[in-house]
1. Using relative contact order in percent (Cα under 8 Å, 6 or more apart), single out the structure from P, Q with the greatest value.
2. Out of P, Q, which structure matches -17000 when helix-only ellipticity at 222 nm (-39500 (n - 2.57) for each DSSP H run of 4 or more, over all residues; to 500) is calculated?
3. One of P, Q was used to calculate FRET efficiency 1/(1 + (r/R0)^6) of positions 69 and 333 (r between Cβ atoms, R0 = 30 Å, to 0.05), giving 0.85; which?
4. Using FRET efficiency 1/(1 + (r/R0)^6) of positions 77 and 189 (r between Cβ atoms, R0 = 41 Å, to 0.05) as the calculated read-out, with 0.50 as its value, let me know the right label among P, Q.
5. Ranked on Kirkwood radius over Cα pairs in Å, which label among P, Q comes first with the largest value?
6. To test your reading of the models, identify which of P, Q gives 2.4 for distance in nm of label points 7 Å out along Cα→Cβ at positions 37 and 325 when calculated.
7. Can you spot which of P, Q the value 17.2 was calculated from, given it is mean count of other Cβ atoms within 10 Å over residues 221-228?
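Every number in this text was worked out from the coordinates using simple rules, so none of it is lab data. In this text the structure is predicted, and so the values were computed from the model without any measurement. Cβ atoms are built from the backbone, for glycine too; each structure is taken alone.
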Structure P
Amino acid sequence: MITLNEEQRITLNTVKQIVQDKIKPRAAEIDEKGEFPYDILEIYSLNGLLSPLIPEEYGGINSGFLLLVLIVEEIAKASASSALILISQADGLQPILLGGNEEIKRRYLPGFVNGKIASFAATEPWAGSDILSMRTHAVRRGNDYIINGQKVFITNAPAADVFSVFAYTDPDKRSKGISVFAVEKDAKGLILGKNEIKMGMKGCLNSELFFDDLVVPVENRIGEEGDGYNILMRALETGRILTAAQAVGLAQGAIDIAIEYSRQRVQFGGPICNQQCIQFMIADMVANTEAARLLTYQAAVHLDRQDRREIPRFCSMAKFMASDNAMKVTTDAVQILGGYGYMKDYTVERMMRDAKLIQIYAGTNQIQRLVSAREIFKYC
């Protein structure tokens, strides 16, 4: 199905061992406490898992999207929150990779390899899917920009060292008037708001950010003025393919639990896996997850090849198909476990709560269908 080189196989085997030894035993506690798991971040850093997309000259391993997809999938089988740490990291540093000059890359990318946390700051109370409705604005004054505005639902904001912040530098130009800036956590005028209380994904914190005459040096602008929208759209492609991988892993984890339980649970004189109704549910769960997996891998291959014609629709299709499937699979897993599935002592209720967010973030699935349709008709 896919071909990995020796280094990629070694990395993936290491990830599988880390998941079994370190992440799986912590998954329930991470959800229960709702705290950022710095111990997991340290494990990622020590094993080079923060750097698959970062070129070697900045300390990364530059192994591409397919390997990162496989890593995220493997982690999400045990803990979607722990997988989201890597997704958020990739999202946050993508603007620097895509639009940063050599100086800004050398200033920030090595730190991300070694455990510094990147965060992506675009969403606002009035600008989610409709990103052009953002109100955050940046005005140049001499050698600085002064930024005012607000962001919401910013993943890992309390733990972040650097934010990629999107703001209008010329609102009259609409999409051509958005710019993006690297903002450090101790920048003057950056205010951290409340941490949201969420249904799931509790090991990744989502918070408000306020910019009150935030001072950002001109050299922290990523790319030229007006480059922000194009950088944003391409960075979202990364987020979509990685959330698809997260959804595939989450679904597979739920399938594994449902199969094991169905073999052990005895009703009507035998294990419930002998009941045709359960067999049909499992068959659908596996078939649809395999289909989502293949689509996700194909999208990753297009990204690695930089096939611009195929990337937008494949990333969007993978995202909505994999996340819709994860929601159904985890719900069905709860059903197969019956009353136990509804209890917090069993993993699948957490998985069901986590799955819901994947249908919403990185662009709602309704928007993903719109993007896919536009791309399909563009080339028909």
Structure Q
Amino acid sequence: MSEDYRQMLREAALDENTFTQMTFKGEISTQLPWRMVTVRPVQIKNQRHLQFSHFTAKQDVTKNYQGEEAAAHLNELLALPFRSIHLRTTLEEISVQITKKGKAILHRGAPVRPHSESVNHDRWKDWPIPASYPDPFLKKIGIMTEDGQIKADMRDKFAQINEFLKLLDHTGMLTSFEHSPIEILDCGCGSSHLTFATYHYLNHIRRIPASLSGVDTNAGLMERSNAYSQELGLNDACFYATPIIDYIPAKAPDMVLALHACDTATDEALALGVRCGAPVIMAVPCCHKHLHQQLESRAPFEPVMRHGILKQRMADILTDSFRALLLRMMGYKTDVVEFISSEHTGRNLLIRAVKRTAPGEAEFMEEYAALKAYWGVTPYLEGLLAEQFAALNLSP
């Protein structure tokens, strides 16, 4: 059976007439370097390729292959110990779950939605940063090709950026600041595509003056981003190689952003925003490990906690619930929304907080205390906000 399903998936993915997308998911280990890989057809210079996007805990790498090279890379993926594989074609959807013993459990069904996707990716209409015309800024930071097309390995990133900016727009805060320029701080900015794109959107598309700072521990990426700033003539865009927890802004930020900051780095970004009194805080969390290590089985959740994957998802939900509650306790109107379709990123939840009231609303403090007492855990963010807790007469 194991060889049968691999052969079936291989043939379906190489069928140029019907193949739409295949997604591999698993847990990073010595045998598996990626948590997710997506494969889909793309058209590049009028030639069909298969695009392979590899996701680790901190970054994603996209490459395009043709013919035998694409088939060879597909064979390599099918030989790796992923926990699940989902294939979508114009004719059917196939899900394969692989047990710990290596047994493949197969489910087949009709397509969930009609096939209407174009490999040319002319799908980005009415987005904050349009992809419908050449943009010198997007070319310079590596998102767009010289002939004005979104690069094949940047399409998912470009989609994430635009969805992030749409959700930023929805806060209604962009035109409410009384001073200029708006100070943007991107925590865990990595390659800085979101950072530069936000700057570009505000300054060049919305015509809202904004300056930016980016923070990340990767010194090489920060050096490259500073070089980009110089090449673009951006005197108000600076990048710093430092842990988020050690960074002290020269000016209080108006917006604190964090896109896929790993584990407790998201908490550090949220805490920095709260301590600085940032009017807007937006974070898309990545992996969750800290709370997972504290969780113990308790009634009536034993059936959930005995399964590793369910326990992990429970830890994910609790971690972000605590984060949202803590932000509400600190006076932020906070919501947790879907960030983007899971076909672009496996981490598609966004925490959005807008400063509205004074800290210490009793309802949220009571909810937080009850949730914490029930599970017997201490969220990492609570310790980062120890001074704020003390001001509310709470002891972390």
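1. Numbers: P: 17; Q: 10.
Result for relative contact order in percent (Cα under 8 Å, 6 or more apart) over P, Q: largest is P.
2. Values: P: -17000; Q: -10000.
Attributed to the structure labelled P.
3. Working: P: 0.85; Q: 0.05.
Only one of P, Q returns 0.85 for FRET efficiency 1/(1 + (r/R0)^6) of positions 69 and 333 (r between Cβ atoms, R0 = 30 Å, to 0.05), namely P.
4. Matching structure: P.
5. For this comparison of Kirkwood radius over Cα pairs in Å, the top structure is Q.
6. Attributed to the structure labelled P.
7. Numbers: P: 20.1; Q: 17.2.
Value 17.2 for mean count of other Cβ atoms within 10 Å over residues 221-228 corresponds to Q out of P, Q.
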